[in-house]
Structure I
Amino acid sequence: MTRLQHKIKRNRFLRAHHDFATTTFSFSTHFMNTSFRHEPVLAREIVDFLRPAPGRTIIDGTLGGGGHSSLLLKGGARVIGFDRDPEALAHTRDFLSPYGERFTAVDGNFATAPEVLPGMGIGGIDGVLLDLGVSSHQLDTPERGFSFQREGPLDMRMGNSGMTAADLVNKLPAPELARIFRDYGDEPRAIQFAARIVRARKKKPLGTTAELAELIAGGRSGPRHPATRVFQALRIAVNDEIASLEQALPAFASMLAPGGRMAVITFHSLEDRIVKHFFRRHATIEIDDPTWPAPRPNPELLFQTVTHRSVTAAPDELSSNPRSRSARLRVVERLGGAVLKGGVE
């Protein structure tokens with residue numbers, strides 16, 4: 001197949017799947033100087049549940065475009081935001097500069113917050129927000145490599161250091177790729193896709209989102225692109241998202257002042273499962289065992305449940321922001337006097 005024939009075939013494939021754009025890009029430039037756009041999901045609900053007010057300190061662990069933080073600042077709270085994305089940090093520092101010392105942007109993963117905050121003179125906090133989704137800006141910027149809807153390098157890093165998705169797909173053995181696709185993407189064809197990647201990279205390393213998406217699709221089409229779960233799994237692996245979440249939940253729980261609330265927005269079942277089980281474990285008043293004569297008080301009781309079921313986007317938000325359809329919000333409130341095993345207190 002000639003280079004021209006291959007280009008024509010690829011463009012037909014891209015148009016067949018969500019009207020892909022075949023934008024050219026520079027592999028040497030990781031970040032693109034474009035306007036930052038991010039529409040926060042469940043914004044009204046976050047304000048209602050976290051109750052920003054003067055004198056309250058709230059941690060926005062996933063700063064993004066600053067949409068949630070701006071609303072919390074408008075409510076009078078002090079906000080400390082964490083993000084690994086240099087573009088997000090530059091944008092929010094400018095966007096939220098009118099709030100002066102009430103807003104601080106920190107370069108780093110939210111999992112490092114419990115180490116950073118004491119050095120800033122912050123002990124107990126009144127609220128925590130973790131919005132675990134990818135920002136619209138990251139998805140819509142081809143150079144970031146998060147989406148197969150626009151051709152770009154296989155990157156997927158939240159920051160600008162560490163291994164890329166290209167490193168994973170071109171270096172990991174098939175069993176490890178299959179594990180990532182299965183564990184982080186719930187991909188039923190994980191073994192098949194991993195083997196397909198290993199065969200393809202023997203001829204030529206995979207370098208772009210379009211190459212990987214086309215390889216996974218194998219000529220198939222449908223309402224949901226066949227590579228959706230593979231891209232999700234790679235993004236989670238590249239950024240070590242699950243380990244960060246599992247580390248952050250108990251750490252933030254120990255830093256919450258009595259009456260402080262933790263709100264977590266998830267976008268897929270694996271993250272939601274982790275959050276749900278952690279909240280339930282520390283909000284169950286009594287625990288029981290068949291060998292016990294009666295239930296016993298839960299020694300790890302930390303929270304009272306604020307949202308007994310996950311909160312989803314209202315119809316008006318779904319119509320204006322389709323990406324909110326997968327969002328699930330869970331909220332708990334810290335009780336007084338409880339101590340988390342292995343925590344800070």
Structure II
Amino acid sequence: MKPLWLVLLWLIPVAAWPLDLCLPTGNDALLRGRDAEFYQPTAAGAPESGMFGCVRNGEHRLHKGIDIKCLQRDRRGEPLDAIHAVADGEVVFINNKPGLSNYGRYIVLEHRWDGMAVHTLYAHLSAIADGLAAGQPVRKSQVIATMGHTSNTRERIPAERAHLHFEIDLLLSPNFYVWYPKHDPQAPPFGNFNGKNLFGLDPAAVFKEFAANPKLNFADYVAHQHVGFTVLVSARQFPWLRMHPEQLCLPAQANATPVAYEIAVTPFGVPVAVWGRTTAEVTPEQLHRLPVLNRVDEGTMAQFSCHHFLERGRTGWHLSNAGHEWVELLTCGQ
């Protein structure tokens with residue numbers, strides 16, 4: 001059972017469109033309980049390596065999405081599976097130069113699910129649907145691409161392991177396009193839609209939950225994800241607060257002014273709640289050291305340690321360099 005401080009009791013009401021999903025390919029083995037027919041494993045061969053989470057390199061490397069097996073091939077063994085938009089939305093990015101990314105040729109769509117801005121990513125594509133371009137609306141189940149095995153990795157994806165890499169993500173910062181080139185002058189021209197700015201949930205779990213409950217509220221689903229840690233940051237405004245007002249819980253006391261925000265984060269870097277904290281809830285030492293790690297669910301972080309946001313030293317847990325970089329990006333202003 002999660003500690004009471006991790007239980008999210010209230011969400012701010014926002015204008016919302018209900019969640020309505022389909023699978024991104026014709027492969028529906030996931031919903032029939034046949035994982036081996038659904039997930040495309042890596043060369044190692046274990047079906048788990050095609051799943052979401054700490055499933056690679058001995059559980060030390062995160063796989064940010066799911067890899068879905070090919071069902072149809074031409075005479076040369078090349079994949080033919082159509083790729084579908086999983087919900088109504090808008091095309092916000094297309095990379096048609098596979099040599100620039102580990103994702104190869106990929107598409108990012110933006111959706112509004114129960115008031116939340118959500119992005120879905122479709123990667124390793126062989127071709128983009130004719131005429132598809134950024135800024136265009138798409139409908140649920142619309143064909144947007146063809147499955148492939150494009151990538152820029154040293155070990156190419158062979159045709160026999162062709163698959164769709166699929167993600168359900170939240171965009172961490174709308175200012176990534178300014179922030180990242182300062183850290184990497186060789187950054188590819190992907191704007192905000194670089195994988196380093198997209199932090200995701202397990203798509204398979206979302207599809208299963210929706211199949212079991214078609215009335216699923218996505219904002220509520222996100223709010224109840226396992227929390228790995230919380231971090232205190234300055235009370236100044238930052239874009240996430242505007243992008244996700246459904247997550248913000250201000251102090252209950254009348255006229256109380258937050259001196260810090262406490263952000264609850266999944267082990268995979270997705271913020272799921274933001275609480276305004278007052279001087280009664282934050283120590284002077286913490287205020288002096290912001291940003292600072294505040295709470296850790298040790299069991300959860302031990303189980304899902306592949307994102308390396310935290311380190312454990314002689315004095316306890318603290319933010320790693322990767323953790324500080326994540327906070328810097330999240331709170332970066334214009």
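Values in this text are rule-based calculations from the coordinates and carry no lab data. These numbers come from a predicted model, not from an experiment. Cβ atoms are built from the backbone, for glycine too; each structure is taken alone.
Of note:
- Taking mean projected area of the Cα convex hull in nm² as the criterion, the top structure among I, II is I, with the largest value.
- Value 0.95, calculated as FRET efficiency 1/(1 + (r/R0)^6) of positions 103 and 183 (r between Cβ atoms, R0 = 30 Å, to 0.05), assigned to which of I, II: II
- Value -4000, calculated as helix-only ellipticity at 222 nm (-39500 (n - 2.57) for each DSSP H run of 4 or more, over all residues; to 500), assigned to which of I, II: II
- Source structure (of I, II) for distance in nm of label points 7 Å out along Cα→Cβ at positions 167 and 295, computed value 4.8: I
- Parent structure of the calculated result 2.6, given that distance in nm of label points 7 Å out along Cα→Cβ at positions 71 and 231 is the read-out and I, II the choices: I
- For 20.2 (mean count of other Cβ atoms within 10 Å over residues 111-118, calculated) the corresponding structure among I, II: II
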